[in-house]
Structure 1
């Protein structure tokens, strides 16, 4: 957590430092990132950096928490428009699609997963935060027609839909599909999950 001196800065200066950090963390995973690059981009003295943060890790995990919080807030907003899980997933498709095809965002997230993989304490906290987020979404959905009731099974179901979404988006990028075509394909697979492969008699 940054020191109080960081939070005492005016918002534009805080944002300047955070944006400089995001540029560095997009270019490099944590262990290859350099304070020197961040202070050069943010145009602050090295001494000021250590008045604001204990070390590079301190800044990194603060930025990470902020990024995930914003992603989760965006996901939660879709709950305001529907309580249908499948409609929610379709509505969230465009947000996830834009994040994936944004090269800077994609590289940042790839570096994030590489960087946190060796931090067991953060992985535990991350998994708890992710689980709480998923259950927060599912608790706002009407699951009366879903045959799963166990929390672990519901989370697996949600993650399966997310994996499907990522797979469709990856293929859309590789095959240069339009966003509309990718969305239709995702809808096709969602319908299979919802209604199954076996036709009714």
Structure 2
């Protein structure tokens, strides 16, 4: 079953900083969407350098399987302070999704199926122990939200989704209403 996989994104730096340590990498090619939300450890220039290095590596290796993509990021980011991240790859023609998460970049799901969204402990850039890739099946209308720890997890996604139809409206709402004032904040919303 095919899915649209429309994407909305929102990101902002800690209000006292000039640069943001959270970053988003989106690649949409040949019917496959790769979406990665990255949180450089801490905030400020050091966090921004780490998240930019992750985005650069992902861009250069975007077609690699998710496990190899994260393991390669781990090696590439060792000179930095490291990042935590969540990545999904969605095949539009089938709705097949792969998901990998390291650290506290969380994900919520609202839809018809039952998707287990677990994260592995660790930091990308500090010799990861194990990268676990999970698979799921998405259906039209399903909604995925990835968010950094700069956005409070105390939101009811079903209620927000009902009030805001498009993924960009949901991303903007989350950033405006649930971002914490003491951290960078970022989210990616995917409506299938």
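Each value in this text was obtained by applying a stated rule to the coordinates, not by laboratory testing. None of these values were measured; they are calculated from a predicted model. Cβ atoms are built from the backbone, for glycine too; each structure is taken alone.
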Taking distance in nm of label points 7 Å out along Cα→Cβ at positions 94 and 158 for each of 1, 2, the highest value is that of structure 2
As an exercise: relative contact order in percent (Cα under 8 Å, 6 or more apart), calculated from one structure in 1, 2, equals 22. Which structure is it? 1
Computed 0.65 for FRET efficiency 1/(1 + (r/R0)^6) of positions 142 and 182 (r between Cβ atoms, R0 = 30 Å, to 0.05) - originating structure among 1, 2: 1
If we compute Rg/Rh (Cα atoms, Kirkwood Rh) for structures 1, 2, which one ends up with the highest value? 1
Out of 1, 2, choose the structure whose coordinates give helix-only ellipticity at 222 nm (-39500 (n - 2.57) for each DSSP H run of 4 or more, over all residues; to 500) equal to -7500 when calculated. 2
